[in-house]
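Below you'll find a set of structures to go through.
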Structure P
Amino acid sequence: MPRFRRSAEGAAIAIKTAAVRLDGGMRFVARVGSGHDVAFDDRETDTAAGPTESLLAALAACTGMDVITIARKKRQTVESYVVHARAEQRTEYPQVFTRIDLVHEIVGPDVSEVAVRRCVELSATIYCPISAMLSAGATEIHHGFRIRNTGPSPFEAAAEVIVTGPFARPDIVRTIAPA
């Protein structure tokens, strides 16, 4: 199967595939187009992450990959990096996420607050497709950071950078001005 097709306007459209098979109980194993397997389960048997937990983790991984790539291009030296994700989910059906808080925790000897802010903003507004898809629906995503500079003039800083969603087109977002 081709991995790309052309839209009516001639733009390249990537094709992603997955085949999900029942593996006993409520456990499912997905084989994605790249050939990797991903397991899912429910809370009762709990042998793998649930689908919504996996979506939250995928969002954190997606934005994390963007931010670290951009930070490296900006020549930021990162000693440790963790993306913390916390979601609020409706208890009524459909049980969608209504709010997600993402905090990029970055430690390094020459980490710049301005550079990290820009990395987070670019991921939230341009590069992370999972963020764009969730923000286009019922989910409001708060993108922020906490940094600890361990260099000769150490400092710590934290801020919310931008809020995307809900029901926002990915190309139209509101930026929170630095304090």
Structure Q
Amino acid sequence: MSSTKVSDSMIKRTSAPGFADGADCGGQPRFLPLMTFEARVRPELAIPRAAKESKLSICYFSGGRFKGARMRGEVLPGGGDWAFCRHPDSIDIDVRAVLRTEDRALIYLTYSGMWRAASGLIPKAIARGGERSFHPADHYLRVMGRFETAARRYRWLNDVLAIGIGSRIRTGIRYEFFELL
């Protein structure tokens, strides 16, 4: 059996943003704006499942962009959403994407979450022109994201847990991501 050593950087990370030294972590969560993420989405590849109305919906990203105070760049083609549609008003989201920053660093992004809405609203929002029928107050589109990179300038992302709030746009999907401090 090996023991895990707690490094000074781990202590600084947990006691730094949002928490006073030695304070317990039972307070309210705090968030810092991280980035706006927009992905262009290709047409759905639907794979029916055994349960009535359920399907695996694969939607590849054909590109996109992201922009925040500490990073910006493009969403590379090839990633996408492998969404499990339990029924037309309930989707479990599972996304993989590769980001390339303006200074050419590569960052792997994965996020998962859910999209829930009242009867009939998600199919309308997903359909062509659906961005016009998407009203954020009518949809619960939330995800949790993680990052991985070896790029020195962006290694801080490896320790970030991000929360995203999504919306439908003309070209695909947009998330406002926030770093959970």
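Numbers below:
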quantity	calculated
Structure responsible for 2.0, with distance in nm of label points 7 Å out along Cα→Cβ at positions 99 and 115 calculated and labels P, Q on offer	Q
Comparison of P, Q - label where mean count of other Cβ atoms within 10 Å over residues 75-82 is highest	Q
Label whose coordinates, when helix-only ellipticity at 222 nm (-39500 (n - 2.57) for each DSSP H run of 4 or more, over all residues; to 500) is calculated, return -2000 (choices P, Q)	Q
For relative contact order in percent (Cα under 8 Å, 6 or more apart) computed as 19, the structure of P, Q it came from	Q
When distance in nm of label points 7 Å out along Cα→Cβ at positions 67 and 91 is computed for each of P, Q, the largest belongs to	P
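Bear in mind that the values in this text are calculations on the coordinates, not laboratory data. All values derive from a computational prediction rather than experimental measurement. Cβ atoms are built from the backbone, for glycine too; each structure is taken alone.
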